[in-house]
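Presented below are the structures under discussion, each in the form of structure tokens.
We did not get these values from a lab; they are worked out from the coordinates using the rules stated. Note that the structure is a prediction, hence the values are computed from the model and not measured. Cβ atoms are built from the backbone, for glycine too; each structure is taken alone.
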Structure I
Amino acid sequence: MRRILFVLTCIPFMAFSQVMLDDFENNRNIHYGFISGDFDPAGLASVVGAATNPDQTGANTSQFCGKYTRNASEEYDVILFNPYSGNFSDLEDFSDGTKTISIDIWSPVANTVVELTFEKSSLTEADNFPIGRHSRFIATTTQTNQWETLTFSLNETEVLDLELMAEDVDQGVILINSLTADNSTYYLDNLIGPNHDCIGVSVNNQIKEDFECQRNGEYTFTHGNLQIINNPDASGANTSKKVGKYTRSDFTSNDVVIFKLDEPLILANNEVISLKVWSSFSKDVVVSLQDDLGVEGENTFNQTASLPGNSSWQEFTFNYSGLIPAGVVITQAVFLFAPDEAGFPYEFYYDDFSITETSAIDDSQLKNAFTIHQNFIHFDSPNTNKQIRIFDLAGKLLEDTFVSGSSFQIKHKGMLLINVIDNKNSTSIKYLNN
């Protein structure tokens with residue numbers, strides 16, 4: 001028999017115990033899917049907003065928490081949540097009682113039933129219970145208008161999907177006061193539960209946003225709707241599981257996505273910004289690097305890439321060399337998809353907003369790798385397989401190919417950024433092809 005417990009508390013746990021999934025402050029280790037009711041504030045990019053704790057005493061002294069108002073028209077009001085990458089990894093430890101799961105809750109009424117279900121998202125539908133459900137847990141509030149910590153116990157009276165393995169579970173569901181027309185407001189905090197792939201992953205500040213384990217910033221404003229979804233085309237230039245889907249607003253020509261960086265962005269002379277984009281529309285995308293004053297100040301630095309609209313992932317680079325003066329502190333990035341247009345809700349998918357090293361080298365290093373003469377690249381080691389990527393200065397990828405011979409002809413004209421990868425060594429230079 002499977003047995004799982006849920007515990008949500010602010011108390012530190014030893015390394016072998018459950019992990020913090022969401023404290024609405026520094027530990028936001030899950031993202032949210034469909035929600036029947038309303039979080040206030042609603043939040044952005046599948047991360048619900050943090051509200052001020054109405055009672056910073058007793059069981060929960062945190063400054064922020066989640067404020068949730070139940071949907072009275074839904075008997076089964078649900079809050080869906082998922083790990084950023086992969087599945088929950090240790091549900092069996094909860095099944096045998098080795099670990100526990102809990103939540104802090106502020107309820108307006110005692111004796112409110114709270115349920116937690118773990119399931120496989122691709123199998124579950126609203127009308128096919130119990131298919132895809134692994135385990136369900138129940139707890140009941142005992143306090144009125146004050147915080148308490150609920151510990152969930154397995155509902156042993158239900159028979160769920162006995163064929164579903166614990167390692168296939170990728171979604172949790174919170175249900176509050178089911179089978180009622182309740183429209184009350186509840187406060188939630190400190191959800192502690194099963195581990196997943198991103199817990200404990202070290203921060204890599206070269207990657208600013210990958211919608212998985214490296215999320216080194218916060219979205220502070222969007223005109224349109226930004227969601228974290230499964231990659232609709234996990235092939236080619238992007239095989240990641242999770243990506244961002246941005247549906248542009250149809251009422252403003254200056255539609256923006258504002259991403260506040262956790263740490264100031266500093267680009268070395270040999271570094272550029274890279275971004276992967278999937279689009280079926282042939283439109284421009286602008287990445288604007290800004291300081292705290294944003295467009296109201298003088299320090300706004302824009303670079304543009306042209307999307308081919310070929311329904312495949314493309315990686316674009318944005319070169320700011322010589323644009324950002326010394327002493328300017330870049331604190332946010334602003335994305336503009338299809339700028340200066342209005343009237344249609346275009347959809348774009350993007351991922352891996354990163355700092356990419358272009359490996360600037362001096363002449364002596366260059367001669368050891370390859371030389372360029374009369375629009376031909378000549379390789380010092382002709383028998384190795386080399387990847388050649390050619391970009392224009394707007395960051396558009398013009399060509400991506402592999403060669404094994406001794407030379408390669410550059411057919412594109414104008415100022416180019418040429419990247420050669422040979423045995424995992426990457427070298428990039430600017431080249432003017434007239």
Structure II
Amino acid sequence: MGSCSIVILVYWLSAQLFVWLGFARTSDNHKNASMASKSRCARHAGIAEALLGWYDRHRRDLPWRAPPGARADPYRVWLSEIMLQQTTVATVKPYFEAFLSRFPSVIHLSQASGDEVLGKWAGLGYYSRARHLHACAKIVAEQFAGKFPETEAVLLNLPGIGPYTAAAISAIAFGHHATAVDGNIARVVARLGAIKTPLPAAKTSIKAEASQLVPHDRPGDFTQAMMDLGAIICSPKNPSCAICPLQNFCLGHASGDPGALPRRAPRQERPVRYGAIFLVQRKDGAVLVRTRPPKGLLGGMTEFPGTAWETQFDAGEAMKHAPVEANYRKLDKVISHSFTHFTLRLEIFVAEIPAGQCAPENCRFVPRRSLGKEAFPTVMRKVFEAVRQSDAREQDSAHPLNALSAKQARK
């Protein structure tokens with residue numbers, strides 16, 4: 001064999017060797033990827049099995065939950081999920097039971113007046129939820145014959161139902177494979193996967209991880225189990241890892257500091273707005289109120305007359321906005337109330353006027369015994385309670401040293 005043939009042979013053998021090595025590496029990569037995928041699947045299956053076993057033994061007894069093995073009532077699931085938005089379970093329980101007693105079905109709710117719905121909702125806060133709830137009930141009654149749609153896509157078209165609520169209803173009420181991520185579930189998932197990206201930027205990765213965990217069998221129970229785990233064991237501070245059924249699967253626990261997860265971006269401080277409220281009572285006991293515009297903050301709710309709520313507020317000008325001329329007593333206490341985007345501080349002025357006096361435009365007098373039927377938001381209930389406590393402490397509520405005349409202020 002000539003030297004040229006030998007060189008060609010060497011090059012050919014080298015090329016074959018490189019091809020073989022590349023194939024071997026590709027085969028190893030595929031094999032490793034397959035093993036990793038199987039490992040993830042086994043981990044997800046183990047998490048679901050451990051969590052559902054724990055849930056079957058320790059599930060919370062909540063008025064909107066179906067008994068073990070029974071199918072959930074979509075109306076109860078929907079109603080509870082709307083009420084639980086931005087509100088604790090302990091707060092919601094009595095409201096849910098009272099609401100269900102008055103409106104036992106979505107048909108009953110759809111036939112109620114808006115004022116009655118707001119009245120039953122009063123005190124829960126975030127009152128746009130009540131308006132959306134009523135609008136949603138009407139659509140379900142009229143367009144779906146009183147039966148809630150099952151899929152997330154259709155549920156998302158209903159008023160007041162966002163991605164989380166749609167997924168929760170679809171999974172819990174109808175058993176569909178849907179991924180619902182509320183605050184409790186987000187915390188559990190972030191700790192399980194040791195997701196270190198701060199919220200809210202981590203929402204996408206948390207949702208993706210959560211979707212891998214939901215089993216096709218019992219997705220509704222799994223969703224509620226995750227909620228319960230977050231509420232009972234995987235709490236925001238000082239999680240009880242020692243009794244957690246998912247301890248062996250939790251990368252956050254393995255890191256040694258699960259309580260640090262999920263991380264959160266620094267919150268911006270809420271701006272403060274100021275205003276004045278006038279609680280005017282006639283000698284016959286009737287109290288002056290008015291109804292807020294139907295749209296916007298606290299839309300359609302009942303309030304005591306007052307000034308606008310502004311960041312630049314001149315307390316010395318407050319009396320120019322008094323609804324009627326009277327001798328007003330200013331309370332020492334200032335009411336503070338937090339809304340989603342700002343904190344409100346209200347000064348309170350109290351006056352008593354003759355029994356026969358008529359209400360000014362856009363206001364009305366309500367008998368004191370009927371105030372409980374009005375749809376007062378929490379901030380107005382705070383105002384009334386402050387006045388009640390002040391009256392109990394100070395019998396001489398019209399002391400001249402505390403009196404301010406709206407008539408004089410207008411001059």
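Numbers at a glance
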item	result
Which of I, II yields 1.14 [Cα Rg over 2.2 N^0.38 Å, calculated]	I
Structures I, II, by FRET efficiency 1/(1 + (r/R0)^6) of positions 261 and 333 (r between Cβ atoms, R0 = 41 Å, to 0.05): label with the highest value	I
Answer label among I, II for the case where helix-only ellipticity at 222 nm (-39500 (n - 2.57) for each DSSP H run of 4 or more, over all residues; to 500), calculated from the coordinates, equals -500	I
